[in-house]
Structure P
């Protein structure tokens, strides 16, 4: 974890954060604006500066947990939102973290780690483990094929993502995102994946 933490903290220190758009992503904001139950337990993993968490908290969702491997964006969020509960700002490696949630929001997290088959399979498995039966994984995945010289953000195709996620989730929707921010228009997929209530992978 220390090597990963050092890598990401260095990027924050150098302001090498091209994924950071400075405000809540439009598709995520649109989705959460439709949620009626503000008591749900919600996780944003690899949250970075977590503008989505700030938006949620300021709009009455006070059971929001923010996970990042670097302490720097967590401190930045706490500075912007002093009332955000300290125990809901979690510095940890996603793959080592254990809790249970009703909803997990995916926003430029999947594309951040090395795109090996093992990592991507473990991502799907871990998301399944972190969700309660009937819980949802909702968010955005970059829609551009991997190349041999690919760099972050690492992409993939809808078919590839489906191969990792469908063994663990029922797919409610997974399609080209229609309301991406302008720089990402045409390069994002929006998905809603539901953990079966039988609490077992779809195998």
Structure Q
């Protein structure tokens, strides 16, 4: 099982990094990039920042996202469905979208793995058939996400958050283009604010 997990992590890291990134926004120590993954019509995003925090604090938030429903923008519902083991969780997320566009939801398997430098990575993938689909909500059936929490020599942490997703259905260009910049930027803004409460 450990070998399978390692292969999934390596593949996800390669898939998300094997694209050219274009810087789209800088502010408050946060950088947001977008890129187009081969074979996808939707842009991926990558956000980076440094924070004065402990590794365990960031890990606690990401392992208990249900306690911090405001972490991810436009989230109407966020809950952990199951914890198969200490390094894996299955979570459900319902995201609101502007009317008249249908909301999106998804079930994700999230796996944590230690880095040799004391940090950790988190690999997420969609489980589209884990729960029955709901009426008037579009199920996100494909997504790859990667969190990297990397200790720095100056005592800070570098956090990198990368997502490539297929949101499904028809979406207007203005919404897609704004979401791939605003979502990661606001997620990092919320994460910084949450860390200050710990």
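Each reported figure results from applying straightforward, stated rules to the coordinates on display, with no laboratory input. Note that the structure is predicted; figures quoted are calculated from it, not measured. Cβ atoms are built from the backbone, for glycine too; each structure is taken alone.
The table for this structure:
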| item | result |
| --- | --- |
| Source structure (of P, Q) for Cα extents along the principal axes in Å, computed value 47, 38, 35 | Q |
| When distance in nm of label points 7 Å out along Cα→Cβ at positions 44 and 60 is computed for each of P, Q, the largest belongs to | Q |
| Volume of the Cα convex hull per residue in Å³, for residues 100-179 alone - structure with the largest value, from P, Q | Q |
| Per relative contact order in percent (Cα under 8 Å, 6 or more apart), the highest-valued of structures P, Q | Q |
| For distance in nm of label points 7 Å out along Cα→Cβ at positions 92 and 108 computed as 2.4, the structure of P, Q it came from | P |
